[in-house]
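These are the structures in question, set out in turn.
Read the figures in this text as sums done on the coordinates, not as results from a lab. Bear in mind that the values here come from a model prediction, so they are computed numbers and not experimental data. Cβ atoms are built from the backbone, for glycine too; each structure is taken alone.
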Structure 1
Amino acid sequence: MLEDVKDGAAVAIWLAGGASLQSTLDVADPADWLALDAGVREAAWHRPEFLAGWEQSAPLPADLTQLGESRLALALCHRDGRIRKEAVRRSVRYPGLLPLVVIRCADWVEPVREHARQLLRDALDVDSALDLASLILRVGRRDRGAFGVEVLGQILRQASHGQLAVLFADPDRIVRRFAYRLAIDGRLLRSAELARAAARDQDTVVQDLCATAALTALGDEDAYECVLPPLLSARNPRTRSAGVTALRRAGRSEQAEQFLSDRSALVRACARYVVRQQGGDPAAWYRQRCTAPDEPELPPGAVIGLAECGNRADAGLLRPLLVHPAAGVRARAVAGLRALDCVDAKQLRPLLDDPAARVVRETATALLPSAKELPADWLLERTNREWPRHVRVGAFRLLDARGGIVALRAAVGLLEDPDVKLRLWAGQSVQRWRPSPDEPHGDAEVGGLLDRSRHLFSDYVLRRRKWEAGMDN
């Protein structure tokens, strides 16, 4: 794959020497054609040294009639619009140059553009449109690229379901979006197929497009049997949420209850809506699930779900879950207390030593507003190398939020840490550091710590930091 203009310019030199297109670039990769175009033409203005290699050794003749495919490709990308125009006319003999004709359809020179568009209109059929779809859609994002997209749509509307299926699996998400829109407009896909596509595809636009179309096309109970299972079992939460919302329309609102504890906040919110519409009380359901803290099967989603729709009084149900055997439940209990604004720093502090990284991460986040209430020496001890990485990261986050000389002491101590990311964060903390207004200025320890980290500053900035800390330089 050609990665930039320089690669395209190198290919131009090979083509000028007689090499074939197939041997110098991946003709199935639209990025290679775009790089070739940029390398031959745009580099002429910004990197002329690349161009001299082929224009001086093998300049194009005034008459392009006798040019072969390789050198005609160079003419199609030439900086001179008159040469590009003539090359478009001559390219009819070489179907392999159609990708460059697609690019010329968005040319800024009108005669070049019009000749290329007429040629594309005459040459494009379903098979070639399938091959060129990705390139046409990329060029379509340019100022004058809409023509190619319009022609592509006209041609592919004649394609069968089987032909469009090639584009449904294309690695380019822009191609998949375009193909599914065509299929939906042409009603080529059944609701069940759309539901499976929504569950399978990784692109959020395709997920929403197919899920919405699948549900819009439904009209009877039997159809729901084919559509809802793939939506409700999808890995991506957007598709699951569409399926959960559709349960009400399908007359199956009672099934939404099992999604109240889903791992996704979006799905939980949709489930609560459906449950409420049928007269249920999600908060009561969550409270019932959270009243048995020793229940090993308690889903973490039920814990945070209580915080999402409960009130501050529900903090009493969440606090016992801070010692639950499941790490996910402990982490969600901490997050729930933070959401309810019921954080007790003294109660959460032991969780900074938790063996589960996600628990420590949630705990540190919850304690950030209370960082100054925590004992500095206790936190500083947990930045030592004998502690697990997640504990050191959590302690350092809180020390950094605390500020003052304690934060500087912790950050400088981590500048030689074996963990690369911790060293980076520590360096950034030192560079951000400013003396705290409630601490005495002129502290000799501050000067020593700044001197230990002088490699992070210019001489001027280091002097400035010391001056701000009340020290004479």
Structure 2
Amino acid sequence: MMKHSVILEYKRCRGCTTCIKNCPTEAIRVRNGKATILNERCIDCGKCIQVCPHKAIKSVSDSMEKLEKYQYRVALPDPSLYGQFQHLDDIDIVLNGLLKIGFQKVFETARAAEILSDYARHTISSGESRIMPQISSACPTILRLIRTRFPKLIPNVAATITPVELAAILARREAEAETGLPPEQIGVFSIVPCSSQVTAAHTPEGLQRPVLDGAFAIRDIYLRLLGPMRDLEEVKPLSSAGIMGVGWSCCGGESAARLGQSYLAVDGIENCINMLEEIEDGRLPEADFIELCACTQGCVGGCLTVENPYGARMRIKKLMKGLPVSRSRFDFRGGDRELVRVDRELQYLPSFQLDQDRGTALEKLVRIEELERSLPGLDCGSCGAPSCHALAEDVVQGRASMEDCIFKVRERMQYMAGTGDADEYLPAPFRQRRTPGKKPEGGSRN
């Protein structure tokens, strides 16, 4: 079972049901006054982290103490890190700051992004056959979403690794050549904007084995960088990426770097789900490439960032004005040409499967549909499930009872009281008749 970075802090949870209404894969339930996460359905999108009013859900990234295990340490900053600092006019200030907080080398993820962009342009020009539209493989959340909810679209996903994975491979090679140290004494760590990239650092989607030694949240690194960046005596030229690489931090940046394609760039997990449904239905025949970013505005909107995503995007665009178009090309030879490609195909993850036996699964599906028809269909969430369908499924799977529905409780109270009216047992919005002596507010319009 995958170890997720998104976890629930049980003591903080108050069972408010905000998370269940915002989870895109219905992976959360509230039972006995506390939320629980169905691990097999979680895609680490971090939506629950952003909406929880009590900060009860969080993402656990690696501790900086992990650096001490390695003699030589390499930082792989995501370009979205640059958008977190107000009035920043030089990316090199951030990169030099990283060398002051425990790293000996910096390898920009944006540099690897440029290499992948150049590879994509080579592939397009070569006329290599692909299933259209091709879907970006850059966002781990989208990859897990496709594996669980849209398995028919797995062949559409680009067969390339993510920029941070390519950066890790190349950075380790460079570090070995520069230091002469064995690989196990070199620690390669990503600095990431979201929980899904933390999970992917330890459990990659397209690789047999992890290529990273850990991942740090941008919000943790941000605080450590403020002092060293302010106190720099000398700013060495370390930046190695241009507009195309840094642009990957914002939704549409990857698509623009491919040049000359009919593409769509979509941000926000709900919008991505809608787009995947359209692709699955064959309603986008003219699109060649689809860039899907689970977070608002792209990686700058990740749940582990500090700044507002719109402000961060503005700062990124400002920094890009002073950069060359691109600084890195895909020039690998021989076996190295396969470095950018996945070595493990995506596999369907049957997290929504009702039962391994098809006959039993069909019986359960019929039972779920019967129970759902007996429910009010309001999807109010008061039962602790995100929808009436989810409650019916939980009942059939033994995770809940029909008595969890407040409307079923109302029916039972009516029967017991014999009065035919038990509205007082319902929350105010669901009561069917007014309290005696009170007039409805607002009046009616004729």
Say we calculate distance in nm of label points 7 Å out along Cα→Cβ at positions 36 and 132 for every structure; which of 1, 2 gives the highest result?
2
Origin of the derived value 6.0 (distance in nm of label points 7 Å out along Cα→Cβ at positions 92 and 372; candidates 1, 2):
2
Quick check: 0.05 is what I get for FRET efficiency 1/(1 + (r/R0)^6) of positions 156 and 356 (r between Cβ atoms, R0 = 30 Å, to 0.05), calculated from one of 1, 2. Which structure matches?
1
If you work out mean count of other Cβ atoms within 10 Å over residues 164-171 for 1, 2, which one comes out largest?
2
Re helix-only ellipticity at 222 nm (-39500 (n - 2.57) for each DSSP H run of 4 or more, over all residues; to 500): value -18000 computed from one entry in 1, 2; matching entry is structure 1
Which structure, out of 1, 2, was semi-axes √(5λ) of the Cα gyration tensor in Å derived from, given a value of 46, 25, 21?
2
Out of 1, 2, which one gives 5 for relative contact order in percent (Cα under 8 Å, 6 or more apart) as computed from the coordinates?
1
